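In what follows, structures are represented as structure tokens.
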Structure P
Amino acid sequence: MALPNGIESTQELLDAHAHIWIQIFNFINSMSLKCAIQLRIPDIIHNHQKPITLSEIIDAIPNINKSKSHCVERLMRILVHSKFFTKIKISEDENEKLEGYWLTPSSRLLIRDEPINVAPFALAMLDPILTDPWHHLSEWFENDDRTPFVTTHGRTFWEQAGEDLRLNRFFNESMASDTWLVASVILKDCRHVFDGLKSMVDVGGGTGTMAKAIADSFPGLKCSVLELPHVIAGLEGTQNLTFIAGDVFESIPPADAIFTKVLIFDPNIYDF
């Protein structure tokens, strides 16, 4: 059988085929990660305080259907390949090949009880309400909708979040969890950026996680958070932290500095 036009060798054919397969099944990695977080596997390993066997993980997963417990090994194999966990020999007996699973730097960021953890961010970004628009991308190219989110859900992201309490809650929690990580780095290694500032406005600052961290670290700096009304509803400021309801595309309060973090998202998918 002749090779497809433009492909010059069997190896090139196989490489092209493998490349397609890799792209097709890439979603398995992210969905396996989502599953691990939902089953709290990083927390289970962390709470064990040492490498843990597969059977111990299965026993620690709440509400697992025991008839499906053999599939946990397949899940862990994917997550080891993705470098979220590592396998370690835990028996000194050369005749006993007992291995346990342990955390990597990435999975340590998924432990729920740690001050810095991005588990809420991962779960939010992989929620069907945010992943479904990708399935309508080709449809969006053929219509007049502003974004695929509108094509999928019939309204903009912000309109949806303003009425969908679940979306508003988990999106705000996801932004806050990611912000704790960024704030820890900024306040450790970039403190000089704030020298001499007397006022700062965090544009699109969510529920104020970043602004509060900065305000707490620099008591003489007056910080403001500019956000949509439904995002900051019910939030109270402090002596040097205030919340301002508004729209960044209409006006920004005056200040010595403007702070933005992940303000501009992909406009082709959502509505930012």
Structure Q
Amino acid sequence: MSNRATHDVWNGQSGADWAEHQPDLDLLLGQSMRRLAALLPLAPGRQVLEIGSGAGSFSLALAHAVAPGGRVLGLDVSEPLLRLARARAEGRGDLAFAKCDIQTDALDAAGFDICAAHVGMMFFSDPVVALTRLRRRLTSGGVIVFNGWAARGNPWFSLPLGVAERHLGPLPSPPLGETPPPGPLAFADVTYVTGLLRQAGYRQVEGWQETIAIRHPGGLDALMQTLAYVGPISTLYRLKQPGAAQKAHIAGEIREAFSAFVDAGGGIDMPGTMAFYRAVAP
């Protein structure tokens, strides 16, 4: 099954936006990244494959954790994000990035001890095919760990989307019972995703939800700079194409709503909920 829609999104404006806002996104998602790393069996010499490596932030952290002797290969489909990731990793022999969609493209490299994805696994049109191909790249006993946004408990998504939908109409959703389309919330259902992992041949499959903190010391100004480019609101904007004046009005309402999450020091501190998944290759 083709994954063309995902390629088009991440090689278009979305990829450019995420590259531009990489420092802010690293701060906002820092706790999520650290929590995922804590679930990985990281040690010097480990061979790691990262899926949806984006601008390379998690890959860089993983490379530090498996040094000396380890190696990290980050895969992504976005040229803008890969350019940034390669620039950030310049001069490192233990870290490489490749343009590859594991669902549709050949990957000769194998023998990985760990496969990880920080909010990067939810963009496959056929996730069972992708997860199966990843299993075949792992050693026996190799571990796959990834996370994704939960459907509830995320004002980061729900608050701005609710405001935007009041002005622009609802974001289309798949009919009840259909497979979730690729996107930020595609892996929100723990039962569904653990089922995918079992279909793909993994054992010791686990899935659960956790509350995390989403923080940024730059406060509302920094948050508002990123909100139009991440999550469901960015999809709604692409579909509805609001004008500048309407976007400004929506942004004002969103800013007022998020003022409830400004801490005593002027930074943003809000709760979030993520689904985490872990499984083992036989």
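No value in this document is a laboratory result; all are computed from the given coordinates. Keep in mind that this is a model prediction, so the values were computed, not measured. Cβ atoms are built from the backbone, for glycine too; each structure is taken alone.
A value of 2.2 for distance in nm of label points 7 Å out along Cα→Cβ at positions 38 and 206, calculated from one of P, Q, originates in structure P. The value 0.30 for FRET efficiency 1/(1 + (r/R0)^6) of positions 46 and 166 (r between Cβ atoms, R0 = 41 Å, to 0.05) was derived from one model only; which of P, Q is it? Here the read-out was taken from Q. Computing Kirkwood radius over Cα pairs in Å across structures P, Q gives 19.4 for structure Q. Taking distance in nm of label points 7 Å out along Cα→Cβ at positions 54 and 222 from the coordinates of each of P, Q, which one would give 6.2? Only structure P yields this read-out.
Matching task: 10.9 is the computed value of mean count of other Cβ atoms within 10 Å over residues 14-21. Pick the structure from P, Q. That value comes from structure P. When distance in nm of label points 7 Å out along Cα→Cβ at positions 22 and 198 is computed across structures P, Q, the figure 4.0 traces back to Q.
The greatest value of relative contact order in percent (Cα under 8 Å, 6 or more apart) among structures P, Q is that of Q.
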